[in-house]
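Throughout, read-outs are computed from the coordinates displayed, never taken from laboratory work. Because the structure is a prediction, the values reported are computed rather than measured. Cβ atoms are built from the backbone, for glycine too; each structure is taken alone.
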Structure P
Amino acid sequence: MAEKFIDVQKLIASKNPRLIKFIPGFVIRYLKRVIHEDELNQFLIDHGEKRDFEFLDEVLRFLNADYDIEGLENLSTDQRYIFVSNHPLGGLDGMILLQIIGKKFGFVKVTSNDLLMNLKPLANFFLPVNKHGSQSVQNATLIEQAYGSNLPILNFPAGLCSRKNRGKIADLEWKKSFIVKGIAHKRYIVPIYFKGKNSSFFYNLSKIRTFLGIKLNIEMLYLADEMFRQRGRKQHIKFGTPISYETFDKSRKPIWWANWVKEQVYKMESQFQPK
């Protein structure tokens, strides 16, 4: 294989040069398999020069992604929206929604972990958020400019993909930023319910980690593998009725309104029409 775009061993070494000396070779090989290093590198060799929707289309074709949509036809292309969705898959759901929204509304921005800016073919879509420290002035300016523009914005308010609790797969608490930005920039909120789930292994690992009090999000290492597990599966997405920013008055705090919208999203689960 030619140049590696993704190299687990070098990545660990760059973050902690001392640690890499103590990690056994079989652990490195296991991590390479889990993140599908060889497959992803071959894909990037074949398509890494492409950008934006062209690259996104190749990714979804590679993953044989299929989906059906409800409710999108009811949305006006003249309105400025913030699309907010549950986050069951942690990657593939974001790419599918970017493609769907982009086909109808044109270029779209999505708030995301600032580490994803390293994924150059898709970097133009991202509004970088530092989830492990203070937000830079540059990133804050980019976010403010995007919300002030006419571009549609996609947001996953939970920040993390869904977890399983008491037999139900659902997001953790939603953050309030989309409510604050929606009010400030007079944007309507479009709730989206994305029907999907990861493997039992993923949820069980999360439970074990939490039970043991381990703060490091170990299960996130498996998100690439979870994405490959979705190959060929049909996803189901429902777009709800836009909610006016005027709804979010001062009778409640923004965090309350954020989780009220979350409730509206999960109510749509029972509204799917059989295909």
Structure Q
Amino acid sequence: MKAIIKISLLVSIFTCNLYCLRAQYQDSILQNKKAIDTTLLNEHLDSLNDFPKTYYTPGYKIRATALQNLIKEYIGFYQSKFPAHHFNVPLYVLDSNDWKEDLFAAPYALPNYLPGNNIIVIGAEKNALAKLSGVPVTTTSDSIVSGYDYVAIHELGHYFFITLNKTRTDKKWFDEFLANYFLVSFIVEKKTDVVKQWQHMIDDNDKNAPAHRTLQDFEKLYDQVGPPNYDWYQKKFMKLCFLLYLKLKTKLITEVIENYKPGGKNLDALTLMKTIAPTVMSKWLKEMQ
């Protein structure tokens, strides 16, 4: 009888602790959301009134307008593919002074989607992401979107899965691959010149041999592998996207959503992808060793 009471007491304590941890986690999310909202509100940003709503550090109107137009075109493309989904996510184009790394959980210029606040933040300096990743910068003007500017679309991929579809894969590499698949979908269909830019970057990327190459390392370390190595992973995910897109197109997106929805098969990421494209996945996985 005493043993039963002790077990019941331990279960009660464990349950209480679990609920307390969950409550603390939710509180931390809420506090971080409020901190970000307050910070952005106090930065006296300028804004563009067209869709999507765009805020920017004063002095970067041309770049903010170019990015806004890109996102608007992208949204139109995907609304035609998924008419039941209505994209509505503000864009923040911030310089290094307005970018709060501790709040955004990302170094300056690494585009980021913040689900709690439902915003996308992008570096205002055109070449900032290239510099962060240790690759050659572009000489194109702020009025022209090219190369790394399209990573903004990658962030919209996160928005589509996380916010619009409540899809969580529980694998960092697969979440990043899916966001890149959104990017590839758009540029293959609409921006053939940009496809060439990315394929050139991917070819150059394949010549590199960074310290971390496995999916296991990416899951364990994620962006802690360092910006250049993180960029290497992202380009490997992009390569897989290009290998799959012409055959699967948006069917892959639909299959992922169906797999992870309530009542879906809920296959793990690798099993799902090996089922969908066994030959391509086998070849690609050999490169990730």
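Tabulated results
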read-out: Comparison of P, Q - label where percent of Cα pairs over 30 Å apart is highest; value: Q
read-out: Computed -11500 for helix-only ellipticity at 222 nm (-39500 (n - 2.57) for each DSSP H run of 4 or more, over all residues; to 500) - originating structure among P, Q; value: P
read-out: Given 13 for relative contact order in percent (Cα under 8 Å, 6 or more apart), calculated: source structure among P, Q; value: Q
read-out: At a computed 11.5 (mean count of other Cβ atoms within 10 Å over residues 72-79), which of P, Q; value: P
